[in-house]
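The next part holds the structures, each set out as structure tokens.
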Structure 1
Amino acid sequence: MVLKHLTILNYKNIAEAELDFSPKINCFVGSNGEGKTNVLDAIHYLSFTRSATNTIDSLNIRHGEEMMMLTGTYDLNGTDEVFSCGQKIHQKKIFRRNQKAYKRMSEHIGLLPLILVSPNDNELILGGSEERRRFMDVVISQYSPIYLALLVRYNKALQQRNALLKQEEPAPSEEILTAYEEVMAATGEEIYKQRTAFIEELIPVFQRYYTHISESRESVGLSYTSHCQRGPLLEVIQRDRHKDIAIGYSLHGIHKDDLTMTLNGFPIKKEGSQGQNKTFLISLKLAQFEFLQRTGSRTKPLLLLDDIFDKLDANRVTQIINVVADEEFGQIFITDTNRENLDRILEKSQGDFKIFSVKGGIIN
């Protein structure tokens, strides 16, 4: 898959841009705050129907404007297809494939696989468990439409059960609670199976990348924990129903799943330096890339690298450059304030490339 052309109108600080891309490496150079990341976020939006940074769609519209529009022309297995998204203030966004609007946004997820590596990934280590669940959900949803449907059903049943648990008068109906719990258990166990299979396959690839980038200086671990590991999920959920009623929300279920991340056998959240944390996250995302390439649409995902060299020593930067310059990766989009880093990648790859200068939302 290749993104050939991108049109941006009133997206964040970018008033207007028409960009033709190299099928291999595309570099965006500029100081902080000029709009480099916003270009990558526009590409992310076209893959996931949402921004990687703003959960409220209207916040992506450029200040003082009434609407925004993104349009991308992609080469999908030799056929050009056009995807677009329009958003007006106080109105629902509209996503189209070849001028035809989607009935449901979920129909689009997975069609344009993409991996984004950015400074925000630090929340995977330092943030709450919801960040790590989202990591699993985003990857699996890109190759399993069934997974996304299961997740929607589980979350709906969870919300309904929580609403009932908060109800004081009349007391929550045991029959209705059981109905919601049965949906949570049935969908939750299927979600657990897919998460387990994903993590088991991801771990050795992730460790291989970390070993290469760190030059075997440290060892890392990744493990998945879930209430499903305590027995049949319906029994686990119902076991402490009285506690759930007392506090007004569901204590057990796959909405509490987590990933344990370790460095040399200890929690990386407590032990890792900034450079080690960043190496961990980059290795995780590169493993994610390799996994998606083998599953789902079986095409090379787009790889977006946003300011990935900051906080890394020269040796680790060199190893990352060696990795991403390899032919294993397809189309790459990179941002950096340091032109020297980008020149090193381009020299190593010896392939087709384009360099864009970004200043004040203007891209040349």
Structure 2
Amino acid sequence: MDAFFASIEQRDHSQYRHRPIAVGGEGPRGVVAAASYEARKYGVFSAMPSRTARQKCLDIIFVAPRFDVYKSVSSEIMQIFREYTDLVEPLSLDEAYLDVTINKRGMRSATLIAKEIKSRIKALTRLTASAGISINKFLAKVASGMNKPDGLTVIPPKDVEQFIRQLPIDKFFGVGKVTGAKMKALGIKTGADLLKYEQIDLIRHFGKAGTYFYNVSRGFDDREVKPERIRKSFGAERTFEEDIIQYKMLHDKLKSIAEELGHRLEKYGISGKTVTLKVKYHDFELKTRCAGFSSHKSSSEEIYTITKNLLHSSDLPRKPIRLLGISLSNLNTAENADRNTQLTLEF
């Protein structure tokens, strides 16, 4: 979806249309959750501190998020997807992979399916979506961002090699600012440059991700579209309006987070064997501490007690804290691995 949260706000509120808006908190600790395309022209993007967004665009309008509305619209869109295929793998509220090789409509063109889905989304929600069509997840993901908003980009098999060779390294899915800077320092600016490196060299520079970069630069990505994405962790966190150093106040905040997480765990019937505490300090230093158990944990009382003890770990710095978070991993969920044999489909 194109600027999903911001586009919904502009759809529902005429005063926001054609205006630079940011969905998120406007306070000193606020963060942009989504920015309209009018705001993006000024360099405002998601995950940016709100005060930075204000500096870049003096006329920007901050809008409080309405996640219940976003979830409702997302459900409508996902239902459209599932009318074409059961192999839908949501990545977030506004994005998903679809394997349409075998589709419910019996359509023989992936491009026609994408066009039809885009049209149906527009008719139902009055919002635009962008689609990427190709032979694997990596290429489809990259293609989906090529011509936004309201874009449709097709990378057929015959064009894969040339497309990757010309692709700027910043456009590779999985290459962020830090990795991108490291690659450029190595002289890797495009896919063609990446192709010059052997797998062992990329592993030496980028660890496990080196194998991924080696494969996708050659057009290989055998990850399947899994309709049931299994969560590896479940958590909640909170950024404070002001930094906190007093343990009493930190305990109160931690208990509140544990209660919120406990309610969600109970709602979905989830528990975990590993409890992790996340601490972000006033200077943005980030520390995590975890505790593992032989039995599953899910109650807010247990989680609070565990994380309270972790907060008092002797090796954690004693300085003002801006964020606390709690997550559970090693969850009581199982992954379905069965898949049908793949056939072929026209692009």
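Just so you know, all these numbers are worked out from the coordinates, no wet-lab data involved. Just so it is clear, the model here is predicted, and its values are computed rather than measured. Cβ atoms are built from the backbone, for glycine too; each structure is taken alone.
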Requested in this report: Compare mean count of other Cβ atoms within 10 Å over residues 20-27 across structures 1, 2 and report the one with the greatest value.
Outcome: 2
Query raised in the report: Where does the value -13500 come from, among 1, 2, when helix-only ellipticity at 222 nm (-39500 (n - 2.57) for each DSSP H run of 4 or more, over all residues; to 500) is the thing being computed?
Result: 1
Query raised in the report: A value of 2.9 was derived for distance in nm of label points 7 Å out along Cα→Cβ at positions 68 and 300; which structure in 1, 2 was it taken from?
Result: 1
Query raised in the report: For which of the structures 1, 2 does the calculation of relative contact order in percent (Cα under 8 Å, 6 or more apart) return 13?
Result: 2
Report summary line: Value 0.80 of FRET efficiency 1/(1 + (r/R0)^6) of positions 84 and 268 (r between Cβ atoms, R0 = 35 Å, to 0.05) was derived from the coordinates of, among 1, 2, structure 2
Report task. Check the numbers for Kirkwood radius over Cα pairs in Å across 1, 2 and tell me which is largest. Result -> 2
Report summary line: Taking distance in nm of label points 7 Å out along Cα→Cβ at positions 116 and 236 for each of 1, 2, the highest value is that of structure 2
Query raised in the report: From which structure (1, 2) was mean count of other Cβ atoms within 10 Å over residues 4-11 calculated, if the value obtained is 20.1?
Result: 1
